[in-house]
Structure I
Amino acid sequence: MKKSSEYRIVKPSPQVYLSGPGVISEVPRLLGENTFRNRILVHGGKGYDAVRQQLNQWNCDFVDEFIFRGECSMSEIKRLQDAISNAHADVVVGVGGGKIMDCVKTACFLSNIPEVLVPTSPSNCASCSGHSVIYTEDGVWESNISYTDTPYAVIVDTNVMAAAPRLLLLAGFADTLSKWYEGQIGLSSDEACDLALDFARESAAVCGPQLVERFEKLSADFDGSDVGFRAVVDTIFLAAGLVGGIGGKYAPSAAAHAFYNAVTSVPSSHALPHGIHVAFGLLFQLELCKAEQESVQLAQVFSRIGMPIGLGSLGIGAGKPVSIEDFAEKICSVHPLIDNVGFKVSPADVAEALIAADELIAEPLSV
């Protein structure tokens with residue numbers, strides 16, 4: 001009889017998850033029902049411009065408007081904390097991309113107040129996850145912070161998602177796939193044996209083969225009401241968040257995100273969103289783990305949908321600012337995520353896998 005004395009904290013999802021066409025208009029009602037009075041609005045960048053018209057219709061009073069400066073750095077988090085304290089805020093409404101979501105989550109956690117998150121693109125699951133990625137002021141990965149709870153409310157307007165640039169949808173697709181490819185390593189462990197982890201495995205499968213099938217079946221003219229597109233969007237946000245929230249230590253990031261963390265040190269990489277780098281990182285991880293058949297199949301999926309990946313375009317490789325050998329050293333030294341593949345990895349192993357992954361992509365694709 002198998003026994004376990006382990007206990008785990010399960011952080012399944014936001015307390016409120018609202019998804020569908022036009023649901024951004026529900027934010028004022030949500031704020032009113034919870035009697036939030038001292039509200040701060042956080043926004044910035046192109047994401048805010050995409051929903052400015054809808055926000056102007058909210059007819060909500062905010063005690064402060066915080067303009068995000070572009071990086072989820074500790075100094076930016078501290079600046080938002082100070083704004084929360086000075087305004088005696090009891091809720092923060094964050095509108096924008098993943099870095100705004102992460103900044104708001106961290107500042108609200110440290111300030112012990114709830115957040116209402118309104119993502120403006122389907123590029124990642126940051127709004128639904130129980131951790132934040134911290135960067136330097138220059139956009140270089142610095143650390144990850146995890147919380148003991150999940151965001152209070154996430155409002156995903158599928159009309160807004162459908163209007164986002166395709167590059168951001170591709171990024172969200174790849175970042176969500178990582179929950180399957182990275183999650184399989186720990187979730188297949190013999191130690192991962194409780195009921196909650198069964199749910200994590202089911203969620204990971206939704207983020208893997210099922211997502212690929214749904215994504216490739218999307219019609220060319222989908223909109224926010226399209227059932228297939230809505231399923232893809234909910235997979236990117238809700239299902240992906242569930243994998244880490246329920247899986248915990250059994251569903252950590254691995255080599256694909258080790259690649260991302262390292263590539264942020266290459267300035268030319270900052271022009272592309274997180275998930276596009278993770279896409280290449282997935283091919284790299286599969287090659288590192290000697291899963292050549294899977295890597296070829298995934299490369300073919302990326303080719304069919306137009307995923308713009310390749311080391312050369314990032315400034316890495318022969319004749320580029322960063323050599324593959326130096327970059328391999330960076331991956332091995334920047335963060336222990338690479339250790340989550342389950343075996344000892346050397347810089348030479350990493351360099352070999354990087355080259356093999358790059359050879360799967362005949363030439364950088366564009367969108």
Structure II
Amino acid sequence: MEAVDAAKILLENEDVTQAEVDSAASNISSALDNLVVRADVEELNQLIAQAEAIDASMYTRSSYEALMEAVDAAKILLENEDVTQAEVDSAASNISSALDNLVARADINEINQLIALSEECKQMEENFDSEVFADMKDLLNDSDLLLTKEYDELSDYEVKDMLTKLIAEKDKLAIVDALNILKSTVQSAKEILKGDVSSIKPSKVKNLENIVEEIDLFIENGEYTIEEIHEQTTRLTEAIEGLEKIEDKEVLIEFISYISDLDESKYSKSTWNSFTEALEYANTVSNNPDASAEEVSNAYKNLVSAVSNLRKAIDKSGLKLEINMAKNILNNKSGYVASTIKGLDKLVEKAENVYNTEGVTQDEVTSITKELTKAVLKARKKPN
């Protein structure tokens with residue numbers, strides 16, 4: 001407008017020259033060329049409002065701070081009346097990117113579950129040799145490293161992922177423990193077969209030899225579930241118990257010595273009580289110089305059966321953790337994308353039914369745990 005006003009004043013002079021007129025026209029033309037269209041800031045203001053409405057406690061501190069930095073920069077930009085559309089678009093893009101990069105913060109309950117599970121798994125180390133426990137050891141180191149972060153920097157994904165990995169490795173170690181029991185029973189059978197079996201029916205001895213051979217191949221194969229291991233243990237135990245008589249007291253004494261270092265803390269109370277009863281009876285018989293062949297045979301059979309029936313209680317701790325995580329999601333389902341938690345409520349109901357049912361197998365527990373884990377990891381929080 002300065003160029004226009006100057007031109008108007010010039011035109012009021014009757015003696016104005018053509019050169020002056022041409023100069024004024026040139027000034028107005030240049031000013032027109034240099035006009036800058038006022039930037040459209042509506043989208044930017046909407047993004048600022050969206051960002052400021054977000055609950056900071058839902059996201060990691062660093063990702064939320066990055067968003068606020070983008071918002072603050074945009075506000076400063078909007079204070080400039082001469083801001084260009086390119087500058088506004090760039091600020092909007094920065095806020096949009098920061099919104100997309102928000103990282104969901106881990107729930108404190110899940111963090112506490114990870115801490116508890118890590119401590120529980122650490123206590124298992126004394127029950128396994130270093131090579132067998134190596135993968136769990138690595139996971140526990142990763143868990144410890146993860147938990148060195150400030151809680152407001154722990155993401156929902158990394159905590160859930162670590163919980164899932166620890167539960168899976170814990171299940172693997174349960175298989176190792178069951179396999180050790182099977183191997184112990186195989187060793188017992190081989191001790192019998194190496195001894196004097198002349199007083200036992202040949203068909204029974206042959207049956208035991210065949211089963212031992214088959215189980216050796218089963219173990220060598222290296223692919224089995226915990227239920228398959230239990231099935232083979234039961235099968236072998238029944239074959240041992242099917243031997244019509246064991247008259248050699250030395251076999252009983254050797255077996256008592258062989259199982260003397262079993263650790264009570266590793267087994268369920270009910271199966272351990274049965275074992276101690278059988279062991280007490282076996283010791284009584286072995287120390288009795290007048291014990292009959294039938295008493296020796298019964299003591300041995302009962303003790304072998306009690307050892308092979310030693311079981312850890314079905315481990316439902318992993319399932320309980322996943323149920324708690326899923327319930328936490330459902331209790332806050334308004335904060336999650338609906339499509340990512342569809343059907344989760346019914347799956348939790350199914351999982352709770354398995355958890356509360358007596359007599360379920362470890363495979364059933366493991367199967368529903370994996371199914372629920374997959375559903376929990378699928379859940380995604382809304383960006384605001």
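Observations on the model:
- Label whose coordinates, when distance in nm of label points 7 Å out along Cα→Cβ at positions 54 and 118 is calculated, return 0.7 (choices I, II): I
- Each of I, II could give distance in nm of label points 7 Å out along Cα→Cβ at positions 30 and 174, but the derived value 8.4 comes from II.
- Distance in nm of label points 7 Å out along Cα→Cβ at positions 86 and 254 - highest-scoring structure of I, II: II
- At a computed 1.38 (Rg/Rh (Cα atoms, Kirkwood Rh)), which of I, II: II
- Entry that produces -14000 once helix-only ellipticity at 222 nm (-39500 (n - 2.57) for each DSSP H run of 4 or more, over all residues; to 500) is calculated, selected from I, II: I
Computed from the coordinates by the stated procedures, all read-outs in this text should not be read as laboratory data. Everything quoted here is computed from the prediction, not taken from an experiment. Cβ atoms are built from the backbone, for glycine too; each structure is taken alone.
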